[in-house]
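Peer 1: The following blocks contain the structures, represented as C-alpha cells.
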Structure P
Amino acid sequence: MPPILATAEVDRPAEEVFAYATDPARFPEWQAGVVSGHMDGEGTRVGARCISVRRIGGAERASTSELVHVDPPRTWSVRGIDGPIRAAVDVTVEPISAKRSRVSIGVDFIGHGIGKLLVPLVVRREALKEMPANLARLKDRLEQHTS
C-alpha cells in the first residue's frame, strides 16, 4: 500500500516549520495520541534515535525510531526499529515564499507479529483519520505562535 500523505500550507518560514515539525518534544502539541517525545542523546544526525510515547488503547507505549535522513530545513525521515508496528515517517518542507511553506508528511507502517494483522485492519484506518487533523493542528500552532 502507498504511504498515507498529508500536506498543509503554513504562513511561516520553512526553517520554523521544519524545526517545529521535526522536534519530538513538540509532537504532543500537534499529534493525536502522543504523550511525549525526545531524541535519545545529543544532536539530530543520521543514526540518532527518536523515542516517542503514545497512548494506545488506554496504555502508554514507547517506540523507538532511527533517523535515516536529515537535510534541514527540507527533509527528515525516521524508521521504526522496535515493536509490532513500525512507522516510516518522511517530513518534507518546501518554501513557497520567504514567509510561507508547504509541509508534507508521509507515513507508512510495517507490521511484525500481531502488527501484521493490526496495520491493515486498524492502524492505517486510524492514521487516515488522524493525519489531516494532525497537520491542521501543526498549522494552527505555527501560525498562532511565533518561535
Structure Q
Amino acid sequence: MADIRFYHMERSSLEQVLPQLLNKALSGGHKIILQSPQGQVERLNTHLWSYDVKSFLPHGSAKDGYASAQPIWLSADNENPNGANVLILTHGMSRDDVSEFSMVCEMLDGRDVEAVSAARGRWKLYKDAGHEVTYWQQDPNGKWEKKA
C-alpha cells in the first residue's frame, strides 16, 4: 500500500513548495513522477530550471526525452517511464491505481474550494483501498505539520 500525503497549500504557492519537496525526495534516493495537466507541464518544467540560480533539480519531460534517465519526470499522462516510486499530483490530477508507488503526494491549492472538495473524495477512495493517508498543512512560518 502507498503512503498518500495531502499537502494543503494555504501560505505558499505550488511554485514555492515544489522545489523543496522535490529536493527532499531526491535526497532520499527516490525517483519522481510529477503529474500535471498538459498546459502546466511545460510551465513547471521552465520553473524548475529557473527557480534558483544556485540550485539544480535534474528533470525532464516528453519535450526533453530520455525518460528512463530522468530522476524527475513531468507528464500529463498516467505513465511511469523513469521507474519512479514517488508520484506528485498537482492541479487536481488523479490516478485510479497508485499501487506502483510507495508514496503519493497530492498538492492542494487551499484557495480553490472545488479542488479541496474533490480531494476529500479522493481521500475516502484511498482510505477504502487500504492506503495510509495523511494530511499536511503549513504553519504560520510555512513549515509543514502533519494534522491527520
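A short reminder: the numbers here are calculations on the coordinates, not readings from a lab. Everything numeric in this text was worked out from a predicted model, so none of it was measured. Cβ atoms are built from the backbone, for glycine too; each structure is taken alone.
Peer 1: Rank structures P, Q by mean projected area of the Cα convex hull in nm², for residues 88-127 alone and report only the one at the top, that is, the highest.
Peer 2: Comparing P, Q, the top value of mean projected area of the Cα convex hull in nm², for residues 88-127 alone belongs to P.
Peer 1: Comparing P, Q, where is distance in nm of label points 7 Å out along Cα→Cβ at positions 8 and 120 highest?
Peer 2: The maximum falls on structure P.
Peer 1: Computing relative contact order in percent (Cα under 8 Å, 6 or more apart) gives 29 for which of P, Q?
Peer 2: Comparing all candidates, it corresponds to P.
Peer 1: Using helix-only ellipticity at 222 nm (-39500 (n - 2.57) for each DSSP H run of 4 or more, over all residues; to 500) as the calculated read-out, with -9500 as its value, let me know the right label among P, Q.
Peer 2: For helix-only ellipticity at 222 nm (-39500 (n - 2.57) for each DSSP H run of 4 or more, over all residues; to 500), the value -9500 is produced by structure Q.
Peer 1: Using mean count of other Cβ atoms within 10 Å over residues 24-31, single out the structure from P, Q with the greatest value.
Peer 2: Sorting by mean count of other Cβ atoms within 10 Å over residues 24-31 in descending order puts P first.
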